[in-house]
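Computed from the coordinates by the stated procedures, all read-outs in this text should not be read as laboratory data. The shown structure was predicted, so the numbers you read here are calculated from the model rather than taken from an experiment. Cβ atoms are built from the backbone, for glycine too; each structure is taken alone.
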Structure 1
């Protein structure tokens, strides 16, 4: 399992698209799509995880571990914990939940790469390719 994370519109998707060209790729929006892996999938790219609340985060983490045995799994995660702390309690709670989920996700990931303004930095494991 590989996690690619960084700020919004910082080049995460373009980075992933470069490495999955000419492979059988399934793109899955964690917020809106059914959590189903197609049988012919070589690479599963999951995005939109920053919008999930418990218990859906726990369910997704279990599914990611299962799928990782069947295909190469790449998670695109948007960093929402930096910057100004939101005034609304619900937004602060979302930010905290996402931070806890990312900690679990990063622990289980084979590699973690940060993309910041188009510059990549691998912070765990080998460079994902």
Structure 2
């Protein structure tokens, strides 16, 4: 992840929270991380989420609605899934990632503390 420009904010047990300065870097880092574990010597089906939005950095941590949304989407993700929200997916489609990343919408789901979200599964195209 750091090889493509992501920065680790913190680890939480077997999880990691990272940030990137742009959407392309964040998506590629997340896909690369999932692929590395899936294709490693011991196959692990990691799950996670990518969201785009403003954050508030404080004391080495980050806060904000996009952080909370990413956490809730990660909770909804099944083994091997990398989820995003509908708004972030629209940004991905309109970016240079369009030919590289595919998205498959899932049915709306209830996210604790947020309400109904429209998850999209991200994969390499």
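When FRET efficiency 1/(1 + (r/R0)^6) of positions 72 and 88 (r between Cβ atoms, R0 = 30 Å, to 0.05) is computed for each of 1, 2, the one that comes out at 0.20 is 1. Looking across 1, 2, the calculation of Rg and Dmax of the Cα atoms in Å that yields 13.7, 38 traces back to 2.
Here distance in nm of label points 7 Å out along Cα→Cβ at positions 32 and 48 was derived from just one of the structures 1, 2, and that gives 1.1; the source is 2. Starting from the value 36: which structure in 1, 2 was relative contact order in percent (Cα under 8 Å, 6 or more apart) calculated from? Label of the source structure: 1.
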